[in-house]
Structure P
């Protein structure tokens, strides 16, 4: 999958609420609801419903460290 295809997938999540699962190091998982608010060349931002802004790279999404739950 190339970066342009990945950006188009991520951009489809803009302005819609989704449940995300972030699988951190040492088994630390974080589940949160938020929406993609901004896309940059190497990263994208998600604003949670709690008002926090989290930054992720496209590799997080590609390697399934960050996933969108159904």
Structure Q
């Protein structure tokens, strides 16, 4: 089992994709707790790069509903 984040990026570009890779957005985690810990560290940076929402996935299948990164 591996956990990862599915990112919703409506205005993706090569520069945005590169920035997301730099933030570690493509990595996988052994547990949901590890994935959550990474997310809690970078969510503001993800939002700044244009990510609208994230969904936690296990082995590529969503396990939580999407979470919006839009400011309330």
Structure R
């Protein structure tokens, strides 16, 4: 692989990776009513490339900020 290929690959993959990490952390910090819902949204957020998009469209507003600060 040459430098240009590596640069294009990283330019495309790193933002998706960072957004997926953000979505997983956001799921961990929110209350979705039941543990089952939280696990489902966590699994969806962890799907590479499209999981965070699905979470942003459908799940982001379903969760409420946790009332217990400092607990993941």
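What to note about this one:
- Structure from which 17, 15, 10 was derived, semi-axes √(5λ) of the Cα gyration tensor in Å, options P, Q, R: P
- Source structure of the calculated read-out (helix-only ellipticity at 222 nm (-39500 (n - 2.57) for each DSSP H run of 4 or more, over all residues; to 500), -5000) within P, Q, R: P.
- Winner on relative contact order in percent (Cα under 8 Å, 6 or more apart) once structures P, Q, R are ranked, highest first: Q
Every read-out reported here was derived from the displayed coordinates using simple, explicitly stated rules and does not represent laboratory data. Since the model is a prediction, treat every value here as computed from it, not as a measurement.
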